[in-house]
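Coordinate-derived values only; no laboratory data. From a predicted model like this one, the values you see are computed outputs, not experimental measurements. Cβ atoms are built from the backbone, for glycine too; each structure is taken alone.
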Structure I
Amino acid sequence: MQEEIIYHVDYNTLELNNPVMIVGLPGVGHVGKLVADHLVEALNAEKIVDVYSEHFPPQVMVKEDSTVELVGNRLYLAKTDKTDLLILAGDSQSTDPAGHYRLCDIYLDFASEFKVNRIFTLGGYPTGVMADENYVIGAVNNVKLIDDLKEKGIQFNPSEPPGGIVGASGLILSLAKFRNIDAACLMGTTTGYIADPKSSKTLLGKLCDILDVEVNMDALDEKIKDMDQIVEKIKDSVVGEDGDEYYEQAPASDEDLVYFG
């Protein structure tokens, strides 16, 4: 098996309103994945495509009924008043470089087939430290996007992230340019150590503002409460006799901050 693409609807019969693609696959802090998964649930999105590939890990996922399913990614459709969202979510990114290019081409085939006019890839930006507030850093494939995104509170810093963006979030931006599709990568700041629903909520808020879409965030708030309890336990385990939190004092190198999208 190379790739198996299963359509659950006939895309030729779909009439989409101003379609935008959202890509939130597993990565640093699962920030992008949490946003995509939340959008699917909160907007009652319909699964329209399954993608399986030999470039995914040799693994199956065990479902609630104890049956198994191959690791794969899925494309969902959520209709809103202002725009229709094609949400790419799932279990994994490619395990090898060639697979990243192959799969990103497939994802962009979907964008072309559905006549997507803009793509937002989502992910986490690892800072290596715990912070009271999160913010969102952006990168684009068209400089004309920057001013509008800055107005929505997205930060753009020269040559940041250092080392570039590795994985689907970065590749899709560059490859989309060859197809004349504007794309932006939005990265929520996170420690990079654990799943970070707080960063995901910040990122989701910015995305909803950009798209002018309202989404209930109660489920993310519950995840934040659960993760705060876990973080407190972690802090208790790493605080020394002098009261210092040693994991916050470790300096981050440029290599540590390379973003894997």
Structure II
Amino acid sequence: MTVHFIGAGPGAADLVTLRAARIIASAPVCLYAGALVPRELLDTAPPGARLVDTADLDLDRITAELVAAHEAGHDVARLHSGDPSVYSAVAEQMRRLDAAGVPYDVVPGVPAFAAAAAALKRELTVPGVGQTVVLTRTSARSTPMPPGEELAAYAATGATLVLHLAVQRMAELAPQLAEHYGADGPVAVVARASRDDELVLRGTLADIAGQVEAAGVRRTAVVVVGPVLTAEQFPDSHLYSTTRCRQA
């Protein structure tokens, strides 16, 4: 049988693919990432399905659940928040399943940065303003960043930055980013994107830390930095230009 690693999206239960919904509705075993996966999704599992919250499980116990389900002849819906390709910790699970000879596949989902951009009503790649998006994080109590992947190096490019797992350190990070984007550099924090209690904070690198503290945002938030957030005067994309349309 198969373990399906499923991107459960940023929080709203209806922001999953049709494929994901079909698998969840049919899988007799479902492992999910605690409070990060909406309860409404779990309610669509078949009657009698084994639902396992992995929030307090280590990798060995999670692997044991997956292998046991496979040996019992059950498909597994393994739900991760956002999209499995970014900060999902699926790589180590796949490595364990490879060693155990358990087949798996991956169902993509809506990533947190896309939900944040939607909440901001902003395109992250604006013609003439910003055409590169860097998805990264910072290191505090989490796994150390690899050599060469320092935040300052990415900020020096002027690209649009999307920071995960960083909102708790805004008071420390904002001055560092201001060295490259300026104190008046635009920044936004989107907490709990797509959920009913979604919170959007907009400001500059000079004031965003104060806003974050006042709002009490501590987790489940994405930080976006860069001029695309406030760009109004920019050239139209070549995609719909008169010249291109005539050539077509």
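Sorting I, II by Kirkwood radius over Cα pairs in Å from high to low puts II first, with the largest value. Source structure of the calculated read-out (P(r) over Cα pairs in 5 Å bins from 0, in percent, for residues 21-92 alone, 4, 16, 23, 24, 20, 8, 3, 1) within I, II: I. Can you spot which of I, II the value 2.9 was calculated from, given it is distance in nm of label points 7 Å out along Cα→Cβ at positions 157 and 181? Answer for the origin of the read-out: I. Quick check on the output: 0.40 is FRET efficiency 1/(1 + (r/R0)^6) of positions 53 and 133 (r between Cβ atoms, R0 = 35 Å, to 0.05), derived from one of I, II. Which one produced it? Value 0.40 for FRET efficiency 1/(1 + (r/R0)^6) of positions 53 and 133 (r between Cβ atoms, R0 = 35 Å, to 0.05) corresponds to I out of I, II. Ranked by relative contact order in percent (Cα under 8 Å, 6 or more apart), structures I, II are topped by I, which has the highest value. If mean count of other Cβ atoms within 10 Å over residues 117-124 computes to 26.6, which of I, II did it come from? It traces back to I.
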